Structure I
Amino acid sequence: MTDQNIPLMINGRSYAWPKNPVVVVCVDGSEPAYIEEAIKAGRMPFAESIVKNGTDLRAHCVIPAFTNPNNMSIITGQPPAVHGICGNFFYDIENDAEVMMNDPRLMRTGTIFQSFFEAGAKITIITAKDKLRKMLGHGLDYSSGRAICFSSECADQTTAAEHGIDNAQSIVNRPIPSVYSADLSEFIFDAGVKLMERDKPDLMYLSTTDYIQHKHAPGSPVANDFYAMMDSYWAQLDAMGATVALTADHGMADMHNKMGDPDVVYLQPIMDDMLGAGAARVILPITDPYVVHHGALGGYATAYLPDGSNIAKICADLEAIDGIEVALTNADACSRYQLPNDRVGDIVVISTANKAVGSQPDKHDLSGLTDPLRSHGGLSTQTVPLMVNRTVAGLSADQQLRNFDIFSVALNNAA
């Protein structure tokens, strides 16, 4: 057991031992307007109390503004250049394969949870989709009785050996929700409240799904209902004495035209015209197994180009295209957005606020889009909330906070 009076050094940052249980919530896809509008509508009394009596700040997520890189940044306290996860999906050059970034072997550093666990802390992690679970819980020993990590999606399949808990579904006595539902997130909070009451973990991490935000804008009735639900559970955690800290992995933006159709810049045909058919390989790091609500369309793409390409000219020509905000070389993009050079293509392309960037039309199954496209990935979806149910001290007034500062703020700065 580590001396709890001595801060832990984790990935080059110092973290104080929690004075009381600390709950960090990552609300997937939550631009600040969702909370602001729900408060205006009188639907989030607990969040309103944070605005009045706690801490209500804004932060930037990492680019690309996707789920995996941001969750990994939050739980390591570092950008993708350090932890290595730069998308939901990437091109593995060494093995010439396009693969999901959900394997802990792809991580290049340990997590905040792992370090606190090794120091004797009790850890509880609940996520919506199982795609994140193994990386979130990387390095934890579930036989210890001090670690729990599971997803709503597979809560009925958990075992003490692999997840730290047998049949997590029995904790909440709810049906296993559809991955395309608000219920998937409510399951997380219901289980979180019950496990906080039962186990009183030192650190708890709750990470939701953005299904609602992909389909419903801030202030809409469905969005307000969803945020009211979350608010009620946060209030329960607060009542148990927990420090409750809220952020998001990314925001969300409309990416459709006036007719309600996806407004897309398809990059592969453009690259084919520039370099010849199939000469460039376009990768969309938003890609994951759950594409019904976004069709693998977002605000960020990377591309691998043939040797000898005039990359500077290609970037300049791309930036001249309506709908493309920036096109950067690997070196420039990785420097600007703190990305791992070896897992990013020769160029990075980011679309403007209300445009999506895609590969080519026949590679996107949009049959599941029953509502106008709302998605994320680029600079327009970078601003996220950073809220704590306590006052904080010691932050510089001009400091640009990142969502991955949230554990530091909750542990080092919260009263």
Structure II
Amino acid sequence: MPTTNPTRRDLLRLPFAAAVSPAAQRAARAAAPMKITKIEFIRFRRDLRIRDVSPNWFWVRLHTDAGITGLGESYPGTEAHLGALKEIAPYVIGKDPTRIERLWQDIYYRTSYQPVGGAENRVLTALNIAQWDILGKTAGLPLYKLLGGKAQERLMVYNTMNGWTINGMREHDEPEKITEFLLARGIRAIKLYPYDRGPVNAFARHGGTFITPSELKQSLEPIQRIRKAAGDEMNIALDLSSKWNLPCSMQIARTLEPYGILYFEDPMLPDNLEAYASLARETSIPICISERLTTRFRFREMFEARAVDVCMYDVTWCGGISEAKKISDLADTYKIPTSPHTGGGPLLWFSSIHTATTLTNFYIMESVYHLYNDLFPHFIQNVPVPKDGYVTAPEGPGLGVELREEAFRNGDAVAETVAEL
């Protein structure tokens, strides 16, 4: 009898391995111990421009002794995150990547002397996503199946503008044409930024502390033009980029009441949830918060304050796939739906789709035409694209991401080893 436990490779070298089913071989891989043997930080060429957009995300790649790799992501920036990864890497290298909850908790407490939400938290997030990717590949299953299976067959999307264009069209110049373009593709919701991105730009004039009656009226123009062109066929959400105080937020909300707004996102910073609770009591427009919060602990405070109607988080900021699922389930106990933020990199898009597919309280998914149509395909072969206004999860193992290796060969993506056994 052997005196040591067989390794994953030993199990797959057994004479009967070829005779057993693929499912049994996957089970053997999943049951045997695994180690993280190398950690890489992947950055992208900052001067790369694809239709005026550059990649602003970074990836963390975990290698294992089983030959399985996993990718995780966060954004924006690189240098602070690379430094944080170098600090955290000694506590990750050599660990079993399938022990997802244990490693998350260990890193979270080890970095607890830093403010939650900074570089350390985003590195923790990227590591968590990479671990889930490894677990899915090990099991031979798409990530959504490991998270509980499909609660949604497909996910309804809206399109965010935020300064991005659609084939050169900008939200404030040609809202009717953009609406026509989206409706032709079955996309029946759009998110606009008229209060700090538009030609009026009342924020730039007053710094978010004051807004005049004239500015309030002028900022409604793109909303009115869309309503005139499409009636109620196009749902309209508004993002205020957390730039306003409470009186201004209330004034803006009152002027929007007649227009059937889908939701009113981030009018203020979420650093005073009682202020949000006051706003929620004053308006019938659903209040949406916020990709700016991290971990289930901060979201719990928001729910308890009755400060939100639609819960938004960013899977690559909030603490990873593990936290996104916990936040969603916690929101569900308050009968609050979730609407993931996806205006970052391609792994955020993949991770959000997998996570949202498993949610019974899913509401609507952010999407950005300019990203999934123009930028992401430069790095990823199989970018999910909405069809008839809905997107579905990939069926490949783990995240299901198929990289374009030419991006690494031509220098658009560069991998740096941070730690190695």
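Here relative contact order in percent (Cα under 8 Å, 6 or more apart) is compared for structures I, II. The highest value is that of I. To test your reading of the models, identify which of I, II gives 17.1 for Kirkwood radius over Cα pairs in Å, for residues 49-176 alone when calculated. Of the options listed, only II reproduces it. Taking distance in nm of label points 7 Å out along Cα→Cβ at positions 33 and 273 as the criterion, the highest value among I, II goes to II. If mean projected area of the Cα convex hull in nm² comes out at 19.8 when worked out from the coordinates, which of I, II was used? Label of the originating structure: I. Among candidates I, II, the computation of helix-only ellipticity at 222 nm (-39500 (n - 2.57) for each DSSP H run of 4 or more, over all residues; to 500) that gave -8000 used structure I. Taking mean count of other Cβ atoms within 10 Å over residues 121-128 for each of I, II, which is largest? Between I, II, the highest calculated value is found for II.
Laboratory data are not the source of any read-out in this text; all were calculated from the coordinates shown. Predicted model, so just to flag it, every value in this text is computed and none were measured. Cβ atoms are built from the backbone, for glycine too; each structure is taken alone.
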